[in-house]
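Please treat every number below as a calculation from the coordinates, not as lab data. Everything quoted here is computed from the prediction, not taken from an experiment. Cβ atoms are built from the backbone, for glycine too; each structure is taken alone.
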Structure P
Amino acid sequence: MRRVRVRTPSRIHMTLIDLNGELGRIDGGIGLAMENPFVEIEASRAEDVVINGITTEAFQRAVKKLSEAFGRGIEIKILNNYKTHVGLGNGTQTALSVAEAYRRLYGLDLTLTDLASLVGRGGTSGIGVAAFKFGGFILDGGHSKKVKKDFLPSSASKAPPPPVLARYDFPDWDVVLAVPELSGYFGEKEVNLFQKYCPISLGEVKTLTHIILMKILPAVIEKDLDEFSDGISRIQ
């Protein structure tokens with residue numbers, strides 16, 4: 001294959017579930033894939049690495065890491081992108097779009113888990129990786145403390161993406177995105193945030209799990225917007 005086009009969703013990560021770890025697992029989460037905003041690229045084989053369009057650090061980092069890992073060039077044209085560090089998962093979608101382009105262009109026998117691990121995504125929340133593959137509303141099962149011992153954001157964790165416990169079609173509800181003109185937490189600031197507040201109390205984890213299992217997930221399946229909204233309000 002000489003040329004491919006890859007389009008990714010964005011995602012809303014609604015909460016991590018277990019930042020206590022008493023049962024031997026940490027993380028876990030729920031979230032939603034969205035058609036807009038989105039990342040879209042066109043890619044072709046090349047001798048060197050070329051990025052056309054308004055690039056970002058996330059694109060540059062992903063292309064550098066993958067070109068070194070595979071020893072092959074790529075030419076990428078960025079057709080559409082959206083803001084980074086505003087809570088919509090741009091870093092993961094950017095990295096996976098480049099990884100998927102490499103996989104298809106060169107016929108690489110790699111799974112999505114392989115690709116996510118190569119670009120260092122899914123080490124805390126699995127929502128972005130699962131959204132890329134499945135779309136919809138997603139519940140992920142977090143990480144065993146055998147493979148991830150510390151409370152860290154995905155950008156600082158080398159753990160593989162977690163298992164997807166459930167995936168449902170999301171009801172046809174309007175989603176209004178209100179993005180404040182503020183700089184989000186990322187890099188060292190995000191790591192420090194995890195270190196400062198984790199572990200959280202087991203009581204908080206139990207309450208959160210109860211709301212997810214007995215209110216939010218049933219509301220998605222039964223298409224009950226009032227119950228869903230109440231559940232989201234309770235976990236905020």
Structure Q
Amino acid sequence: MEEITGVPAHAMLVQAGLLPVPPAGALVLDNACGGGVVAARLFGAVGPIRRRTADVRVVCGDLAERMVRCTARRIEKHGWNADARVVDAQAMPFPDNHFTHTLMNFGIQLIPDNALVLKESFRVLRPGGTIGLTTWIAPGWLDSFKRGVPTFVEPPLFKSGPMATEESITRLLTGAGFTQVNVRPLAFEHTDAMERFLRYIGAVFKTILVGGTKERYEEYMKERYGEGDFTLTWKAFVITAVKQ
């Protein structure tokens with residue numbers, strides 16, 4: 001999945017001013033870090049030499065201890081200037097005015113109180129600091145679910161959720177105190193092997209794709225795209241804003 005979520009993560013890092021070269025003294029919070037894709041993209045892009053000398057430090061936080069352990073192993077393996085810890089994005093254990101950047105790659109749509117996440121992000125950012133976010137407009141699997149799974153109901157987070165449109169995103173960020181809100185749509189293609197995709201999607205949506213529903217979906221996908229490599233289009237928003 002990182003080959004997919006990593007594309008918007010990279011765009012977010014560029015839009016937030018952390019790539020191609022991180023600013024001196026950057027202290028970055030990667031919130032809802034998952035397996036560490038944002039840190040991997042950041043430290044991978046600055047290169048093996050600058051990775052050890054670049055004046056940037058990342059705190060990778062996630063509410064799930066399993067994800068924190070996964071990211072901690074990657075940090076140790078690759079020698080990133082980072083650490084991983086348990087962080088609740090709705091009640092962060094950091095002082096006011098602490099980070100130069102707070103980032104969240106596809107996490108905010110899954111957290112109950114989006115406004116509280118933004119309020120907390122604003123609090124822990126230094127004046128002049130930047131928040132970076134990504135949200136899904138339409139993940140690549142969405143159209144196939146609407147067509148191939150008769151019982152599937154599209155989640156409201158993609159159409160009417162608080163982070164679903166440019167207008168609602170801007171309203172939430174300005175309501176939290178941010179300025180210079182920049183919401184950019186990003187569409188990109190990803191090619192995958194059919195069997196690999198079906199294994200992944202079956203694991204992610206194991207409560208939906210069960211029994212005959214799973215069989216019908218797999219038949220639909222193979223009839224539409226064939227049994228080899230195929231390409232889906234993924235659509236996201238890449239968002240930045242500034243704490244003045």
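Tell me which of P, Q gives 14.0 when you compute mean count of other Cβ atoms within 10 Å over residues 155-162. It was calculated from structure Q.
Of the structures labelled P, Q, which one yields -12500 when helix-only ellipticity at 222 nm (-39500 (n - 2.57) for each DSSP H run of 4 or more, over all residues; to 500) is computed from its coordinates? It was calculated from structure Q. To test your reading of the models, identify which of P, Q gives 2.7 for distance in nm of label points 7 Å out along Cα→Cβ at positions 11 and 67 when calculated. For distance in nm of label points 7 Å out along Cα→Cβ at positions 11 and 67, the value 2.7 is produced by structure P.
If FRET efficiency 1/(1 + (r/R0)^6) of positions 27 and 59 (r between Cβ atoms, R0 = 30 Å, to 0.05) is calculated from each of P, Q, which structure is the one that comes out at 0.70?
Details: P: 0.70; Q: 1.00.
So the calculation was done on P.
Computing distance in nm of label points 7 Å out along Cα→Cβ at positions 43 and 83 for each of P, Q, which one ends up highest?
Looking at the calculated values, the largest one is P.
Of the structures P, Q, report the one carrying the highest value of distance in nm of label points 7 Å out along Cα→Cβ at positions 3 and 179. Before the final figure, lay out each step's value.
On the way: P: 2.9; Q: 4.4.
Sorting by distance in nm of label points 7 Å out along Cα→Cβ at positions 3 and 179 in descending order puts Q first.
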